[in-house]
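Multiple structures are listed underneath, in C-alpha cells.
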Structure 1
Amino acid sequence: MREMEGAEVHRAVIVPPSWEGDRNDLALEVARLHPDRFAVMGRITIESPESRGLMAAWRHQPGMLGIRLIFRRPDLQRILSEGHADWLWAEAEQAGVPVMILIDSHHTGLIDRVAERHLGLKIVLDHLCIAGGAKNEEAFKDLDQVLAVARRPNIAVKATALPRYSTESYPYRGIHPHLRRIYDAFGPKRVFWGTDLTRLSCTYSQAITMITEEISWLTEEDKSWIMGRGVCEWLGWKM
C-alpha cells in the first residue's frame, strides 16, 4: 500500500500467485480488510470435479470479482484445446463472472471461438499475450493475432508490465507504436493498464506516467478509461 500511496494508485486488482496453487484466501483477506482498495480475480482448478457449480456463488465472496486462468503449459493448453474448460465458460457466462486469461498469442484463436459461442462472457487477455522474456520487436511480433480478436466486443486486453518488454530506458518509446495499434483495434474502453509490480524495470510512478504523460495522442478521457475506469466497469467493481 505504501507503493500505491506513493504512486497515487487508488485501487488494485489482486491475482493470487500461481506458485501457491489455486488458493484465494490470502488475497480475499486483503480485500476484506481494505474493500475500497483491493479486489480479487481468483484461481480455480478447472480439471477438478469439485470446481463445477462454483460459479453461481463465486461473486458472493466479498471482494471477489471473477477468475484468472493460465493456459501456457502444454498440459493446460490441452484443457483449453480439447474442450475440457467448456463447462466453465457456460457457468461463468450464466453467473456473470468475468474471466482473465494468460495465454500465448498463437492460441488466441481458441479464445476467439469461446468468445463467439459465449457472447455474454467477458474475457480479458492478460499481458497482451506476450511471451515471457521477449523484448522489443520480438515481444510484439505476433501482435496481429491478438488484434484479430478485437472484433469480439466481449474481449478486452490488459496492457500490463509494458516496461519489461523493452531494453530502452523510460519512457520506452519503442513500445508506443505498438500501443497505438492496440488502442486503434480495441479502443480505450477495452485496453486496461496494469503494472505487474514485481516484474517492473522502472518505478511504479514511471509505469503510470509512461501512459498519462508520455503518449500525446491519448485524450484525457482515454486515460481515464485505460487507467482504471474501463477495468472497473468491465469487472463490475463499483467506483
Structure 2
Amino acid sequence: MREALLGVAIFVCLAGASLTSLLIHGRFPPHHRQDDTSAIVRLAANLFVVMTSLVLGLMINSAKNTFEAIDHNLHAYATELILLDRSLRQYGPETQAARQPLIAYVQRVVDATSPSQQSPIVANRLSELLLNNVGDQLSVLTPPDDRHADMLRDARQQLQKVIELRWVLAEQSEGAIPGALIALLVAWLTLIFASFGFRAPCNATVVATFVVSAALVAAALYLIMDMDIPFSGPIQISPAPLERALAELKQ
C-alpha cells in the first residue's frame, strides 16, 4: 500500500512539474525565454538525466538482488522445515508433541504469505510462539540411547537453522533501497519533467505526452519499490516452497 501511494505521489510530482512549467513559461520576461537560457536549462536537465539513469540502474539491481536473495532463503527455509520434520519422525512417536506446533507454525506462515494477505512472512507473534514451543518440546525429551541422542542433537541444530533463516527473512522483508535515495531521484525527475515544459507548445498532444510519460515513469518506480519488498504488492515471492513443505509435514 505504501509503495502504491508513493507511486501516485511520484506521478503527481512529475505531471505537475511538467504541466506547471508548460503553463507559466509564457509569462516569463522575454530575456528568460531566450535561446541561451533555454540551452542552459536543457544542459542542466541533461546532467540530471545521466545521474537519474545511473541511480535507476542501481535501484533495479538492488531490488533484483534483494528479490533473488529472499527467494533463495525462502527455498532454504522450506527445506530446513522439511528436514526438521523428517528428523522428528525418525526419532519416534515421542516427538509428536513437537511436530504438532511445527505443522501449525508452517500453516500460519503459508496463510501469511498468501496473495490475500499483505503481511510479511514472519511478522506474527503467535507464529513465533509456536516455533518456540517446538524447542520447548525437544528440550524435555530424554534420549534412550546414543542413536536417539544424535538424532535429537540434529533436530535441535535444524531448529536453530530454521530460526536463523526466519530472522534473516524478517530483516530482508523490509527492503534495501533507502528512502532518501528515492526522494532524491524523484527530485531529479521532477526537475527533468519541469524542463520539458520550458518553451514547449501548449496543446493537447504535448499535455497527453507529459501525463503518459509521468504515469509510465511512476509505474516503473512503483514496480522497483515493490520488487524490493517482495512479500506484498503485484510482484511477490511465490509461497509454493512453503506450501510443498506443509504438504510434506501433513503426510
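When relative contact order in percent (Cα under 8 Å, 6 or more apart) is computed for each of 1, 2, the one that comes out at 44 is 2. Figure out for me which of the structures 1, 2 the number 12.5 belongs to, where mean count of other Cβ atoms within 10 Å over residues 2-9 was derived from the coordinates. Answer for the origin of the read-out: 1. In this comparison of 1, 2, the computed figure -27000 for helix-only ellipticity at 222 nm (-39500 (n - 2.57) for each DSSP H run of 4 or more, over all residues; to 500) is attributed to 2. The maximum of Kirkwood radius over Cα pairs in Å over structures 1, 2, that is, the highest value, falls on 2. Comparison across structures 1, 2 (criterion: distance in nm of label points 7 Å out along Cα→Cβ at positions 130 and 218) gives the highest value for 2. Tell me which of 1, 2 gives 3.8 when you compute distance in nm of label points 7 Å out along Cα→Cβ at positions 10 and 106. The value was obtained from structure 2.
Just so you know, all these numbers are worked out from the coordinates, no wet-lab data involved. All figures in this text were calculated on a predicted structure; none of them were measured in a lab. Cβ atoms are built from the backbone, for glycine too; each structure is taken alone.
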